[in-house]
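Listed next: structures, encoded as structure tokens.
Nothing in this text is a laboratory measurement; each read-out follows from the coordinates by a stated rule. Just so you know, these numbers come straight off a predicted model, no measurement behind them. Cβ atoms are built from the backbone, for glycine too; each structure is taken alone.
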Structure I
Amino acid sequence: MHAAAKRTVLQARIAIAILSLNALALSKNVISLIIADLIKTYPEYPVSTIQLIFSTTTGMAVVGSLLCIWLEKRMTLKSMSMLTLISVLAGGVIGFFCAKTSVPLLFLSSVLIGIGMGLITPLNGINIANHFEGAELVRMNAQNSVAATVGSVVFPLIGGLLVAIDWPCVYWIFFLTIPVMLITVIVQPREEIQCLPRKNGSEPVKVKVWSPALICWVIESFFAGLCWMVYQSNASSLFQSLGFENYAQMASYGSFVFAGLNVIAATTLKVLCRKFGKPCMTGGIVLMAIGLFMLAVCKSVSLLWLIFVATAVIGFGFGIFKSASFVFLPITLEKGATSRGFSYFNAANVLGNFLTPYLITSTVARMGGTIYTRYVLSAVICTALSIFAIATQKLKGTEKIAD
């Protein structure tokens with residue numbers, strides 16, 4: 001009884017550290033709020049160069065995700081959390097003080113913020129997999145997803161208020177890493193460095209990382225990230241094409257719907273994982289494809305309701321796919337392969353986000369298409385991905401989570 005109580009206290013402490021860190025996971029998106037101000041401040045730079053200041057955070061998040069593999073064997077999870085927060089804080093400090101004076105230093109700021117943000121998701125995935133199992137694993141992942149979703153809604157609102165003070169103040173968002181550092185120092189236990197299993201205490205046992213299941217999930221993660229970003233990056237343009245003068249505000253309403261369905265997906269995760277098992281990830285991709293096709297036909301104001309329905313479908317589908325992955329990856333991969341599995345999965349997803357302008361937007365522009373063509377193309381890609389996910393379900397398994 002006493003041992004069980006101690007484990008519960010340990011899990012509670014780790015949960016606090018994980019949730020406070022994951023709430024920051026999407027805070028990098030606030031940099032997009034000041035792109036117009038940066039363009040005005042630095043007219044000598046091409047617009048494409050200024051836009052790269054934000055894109056760099058996403059690109060470097062890929063590096064951060066892969067860096068987690070190297071760091072895990074050299075640092076404790078607590079030290080990795082502190083390094084993550086220090087990187088983001090340093091980027092925020094540089095961004096705030098150099099916003100009006102140096103574009104190169106703004107790129108350095110984005111590099112540091114991006115690497116830190118890229119570390120958060122795989123780091124938390126490892127932390128959860130190491131300390132939770134069964135129903136508690138599902139519950140913790142659901143709470144983790146809710147924390148990230150709430151942060152993705154709250155931080156842009158705070159960022160908008162900070163921009164109203166003075167646009168470089170948006171970098172104050174990253175100063176929130178300071179209280180999270182204090183939380184991490186207080187509640188995150190200092191554990192041993194993660195080590196590969198060893199045979200007879202000598203050479204590390206070779207761990208097979210690239211199983212058929214992981215290969216399939218990494219492919220799905222990349223294309224799901226690609227298609228999700230098509231929705232995310234074109235929302236305001238869609239409302240603008242329909243004649244809405246307050247298109248940015250309408251897009252923000254869509255973001256609230258998307259985030260709300262992400263939360264619902266996370267809170268129903270336990271039921272879905274118990275009832276449907278691993279195939280619920282495939283179901284999430286199918287829902288995304290349906291939602292993207294719905295958006296592709298919304299060419300008149302009379303179909304405004306359908307835009308929000310489609311947004312809800314995409315939000316729920318993507319939420320299920322991403323949340324369930326952190327339940328099923330650790331129970332599918334071999335011991336010692338979890339960190340690399342999480343890192344590859346997250347890196348693929350972020351890489352899909354980063355390449356969307358090049359693979360979708362540029363392709364449609366060369367075709368002479370419109371914003372609706374982007375949605376059609378992404379819907380076709382997501383449909384093909386759905387077929388792939390269904391066809392490879394046997395390779396990934398159909399296990400369910402027990403009560």
Structure II
Amino acid sequence: MKPFFFQRSKVKGKLAVIFDIGSASVGAALVGFAPDTLPKIFYTTRREIPFLKKIEAERLTASMLKTLELVAHDIQKDGFSHARFTLFGSIKPALVSYFLASPWHVSQVRDIYRQEEESFRVDRDLVRELVSHEMDDFKKLHGGSGTVSFSERDGETKQDNLHEKHTIIEGDILDIKLNRYHVADPLGKTARELDMTLFVSSAPQTLIRSIGDVGDREFSGTESRLSSFTFSFFNTVRDIWHDKENFLLIDISGEVTDLSIIKEGRILETASFPVGRNTILRNLSSKHISFNEAESLLNLYYQNKIGTDEAAYIKSALQSAQDMWLQLFAKELQELASQILFPNDIFLVVDAPLDAWFKEVITSDKLYDLSTTGEPFDVILLDTKTLAPYCQSVRWVDKDPFLIVESLFLNKTLFVI
């Protein structure tokens with residue numbers, strides 16, 4: 001008979017590996033999911049993608065895939081031991097889930113509209129036909145073809161990233177209106193007007209296959225899924241702050257800033273511009289200061305452990321970076337919100353140590369003109385403190401906000417709590 005500390009009750013949960021694939025780093029988490037409880041994170045790891053002074057698509061992709069290999073090996077080598085003496089210690093991962101941030105995917109909100117003189121019946125076949133047609137149009141826009149799973153890798157041909165064929169990874173109906181009224185369950189009802197809002201995202205086929213190859217080497221035979229961080233970010237915020245209907249999502253990664261305007265609880269528009277954390281660190285670096293040294297100096301600057309001259313240099317560089325980011329941010333907002341009132345609530349997720357700095361920038365008086373109230377935006381930073389009540393973790397785990405957001409989103413697809 002086994003000692004009591006090796007005995008386990010019947011496992012009703014699922015173990016999953018989550019990968020967060022960004023433009024500057026790749027993170028991963030080993031997460032346990034069970035009915036009627038919060039997800040529990042047993043292990044996290046994150047590695048920086050080697051810094052490139054000049055962004056080139058092929059080099060960035062190769063560097064990201066190499067970093068993904070290292071992170072996947074970290075999970076396989078060190079991650080599972082952290083769940084060994086828990087209810088999840090005796091089970092294998094049921095799922096490997098990859099979340100793609102910009103620039104690894106493209107997304108768009110598309111409107112589907114049908115009007116007839118006579119009332120027509122809305123059924124599953126009609127909805128499927130309209131959605132399929134819209135997704136075909138989206139695939140044509142990005143040179144895409146049919147959906148390709150991770151297992152369909154035969155006959156792969158190398159293509160230029162700019163002309164790469166895309167595969168749909170998400171096609172989710174955000175809203176349905178019948179005769180201009182929101183309807184939760186339209187099937188079986190009749191109407192003369194049908195209006196659907198569809199969120200679609202896609203990624204290059206060869207990139208999907210390369211990511212799948214990495215996963216297969218470490219987690220052979222495990223089910224794999226792909227999602228965009230944009231959609232998981234939206235879902236998580238909407239579920240936690242369900243009293244908020246109109247807001248802006250800002251995701252600032254290493255090389256890109258992504259924006260999503262939410263109106264009446266639904267994604268209205270998305271946009272992005274190529275400025276992120278690494279852009280600012282490039283401004284800090286110079287002939288005499290490397291990228292890594294600039295990052296170290298920035299950390300020391302926020303800890304007030306830096307000399308007067310160096311502090312003045314960093315302050316000046318940050319002011320220049322602020323002006324550049326604000327100019328592009330304001331431009332995108334004006335284009336996105338040209339026909340609607342701009343929401344005053346902003347949810348922000350960004351890599352440390354620039355998270356607090358970006359929050360200060362967004363609430364600065366330079367953006368008052370864009371606020372509907374003429375006052376500072378109300379910015380909620382999705383850091384570990386804000387997200388802690390919604391996710392469990394073992395004490396020594398590094399609590400990564402991006403991985404927490406993705407864990408909460410994935411929890412919806414496995415168990416409804």
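Given structures I, II, which gives the highest value for distance in nm of label points 7 Å out along Cα→Cβ at positions 95 and 295? Answer by largest value of distance in nm of label points 7 Å out along Cα→Cβ at positions 95 and 295: II. In terms of FRET efficiency 1/(1 + (r/R0)^6) of positions 175 and 215 (r between Cβ atoms, R0 = 30 Å, to 0.05), the structure with the greatest value among I, II is II.
Computing mean count of other Cβ atoms within 10 Å over residues 55-62 gives 13.9 for which of I, II? Provide the component values of the computation, followed by the final result.
Values: I: 23.0; II: 13.9.
The correct label is II.
Could you tell me which structure in I, II was used to calculate helix-only ellipticity at 222 nm (-39500 (n - 2.57) for each DSSP H run of 4 or more, over all residues; to 500) as -10500? Label of the originating structure: II. When mean count of other Cβ atoms within 10 Å over residues 135-142 is computed for each of I, II, the one that comes out at 15.5 is II.
To which of I, II does the computed value 1.04 (Cα Rg over 2.2 N^0.38 Å) belong? Attributed to the structure labelled II.
Highest-scoring entry among I, II, by FRET efficiency 1/(1 + (r/R0)^6) of positions 167 and 279 (r between Cβ atoms, R0 = 35 Å, to 0.05), is II. Have a look at I, II and say which one yields 18 for relative contact order in percent (Cα under 8 Å, 6 or more apart), as calculated. Checking each candidate, the match is II.
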